[in-house]
Structures are given as C-alpha cells and as structure tokens.
1. For mean count of other Cβ atoms within 10 Å over residues 37-44, which of I, II scores largest?
2. Among the shown structures I, II, from which was the value 37 of relative contact order in percent (Cα under 8 Å, 6 or more apart) calculated?
3. To test your reading of the models, identify which of I, II gives -8000 for helix-only ellipticity at 222 nm (-39500 (n - 2.57) for each DSSP H run of 4 or more, over all residues; to 500) when calculated.
4. Thinking of I, II, which structure, once mean count of other Cβ atoms within 10 Å over residues 5-12 is computed, gives back 11.0?
5. If P(r) over Cα pairs in 10 Å bins from 0, in percent is calculated from each of I, II, which structure is the one that comes out at 17, 57, 25, 1?
6. Which structure, out of I, II, was distance in nm of label points 7 Å out along Cα→Cβ at positions 29 and 85 derived from, given a value of 2.5?
Structure I
Amino acid sequence: MTDVIRSRSGRKESYDEDKIRNALENAIMNAGFNVEDKQQFIDKTVSNVSRNVQIMSEVESEQIRNIVERNIEQDKQMSGDSSISEAWNNYLK
C-alpha cells in the first residue's frame, strides 16, 4: 500500500483515503447534492483511487486528482449533470 503522498510543494505524508472522501463530500455539498444520495459515487471513487495508488510506493497528489477527475467525468457522462464536476473544479481553486 502507498504510504507516501507527495504534494505539489514536495511535502510528504501518509496516504489517507478519508482526505479524498472529505474532498468529494465537500464538492458534492457545494454542488447542492445530499452526500447520502451520492454515497455510491463517493465510495466507488475512493475505491478506485485506493486501488490505483496501492501498487505505488509513492504517488503525487496530482495523480490522485487525475483519478478523481476521471471518475467525476464518467459520472457526468452517465448522469448528464455537470454540477459535481463544476463544484470539484471550484473546490480545487
């Protein structure tokens, strides 16, 4: 399992899937959705991130963001709703 995340500033910290979950929940709430209504999306996205980074000894935070954004894009295509995508982009600013 990945135990080191390197941020853009170069700081290293342990991988914590709760940080990804919290970021997604904040973006979803900012998009006007109830977190419980999007729990399946959140769980799937966190699982995909964990599965992807698990094989790496070190991962950059940008790589994690890319995985999250791919999941958001897939959800947008399936639902036709871009509000989570827009909220995520605003969250990253």
Structure II
Amino acid sequence: MKWYRIHLDIKQIAQGHLQNIHHQFTILWEKNNFPENAAMFSDTLTEDGENVYFSPGSLDFIQDIISQYPGEEIKAPPRSEIGLLAGHADAWK
C-alpha cells in the first residue's frame, strides 16, 4: 500500500503550514467518520524542514490537502522514525 509524503521547508513551517495541514486533516478525518486506517504522521524537524506522512487509508479523503501541498507516493516510512499527529496510530500497520 502506498503512503503519501509532503515535505515542508523551514519557511513553510514558520508560516504555519504544518498546523494548517493538521487542521484540514482533522476536519476531513471527522467528516469521514474517523476511519481506523487513516492517520497523519510526521518525522523530526531538521534544518531542512519536516515531512508529513499520510497512511494509505487517508488517501481517499485528503485530495484537497494534496492539491495545496504536492508531494509523492512512497512506501511506508519506518515506524521508529515517525510520530502520530492525528488519526489512529494503528493505521501505520
């Protein structure tokens, strides 16, 4: 199953884009009845920015986010390198 990754640079993070994505995801997740296979994760902030990851179960309802923040489909990121931001933690499985 493919995941989706969006990279935000430091400037985007300072401008509140991570909070915006989080807010949008939370609203969409709720509107879709809190699917158990959907979640939003991120890795650790570095000088290059931060990556936001969406589980495969999220891809059905995050098209608005993807249209604003282009990214790429990827394989599942290592669980030890990401933290849950919203959704169900079990969506990583």
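Every read-out reported here was derived from the displayed coordinates using simple, explicitly stated rules and does not represent laboratory data. What you are looking at is a predicted structure, and each value in this text was computed from that prediction instead of being measured. Cβ atoms are built from the backbone, for glycine too; each structure is taken alone.
1. Max of mean count of other Cβ atoms within 10 Å over residues 37-44: II.
2. I
3. That value comes from structure II.
4. Source structure for this number: I.
5. The value was obtained from structure II.
6. I
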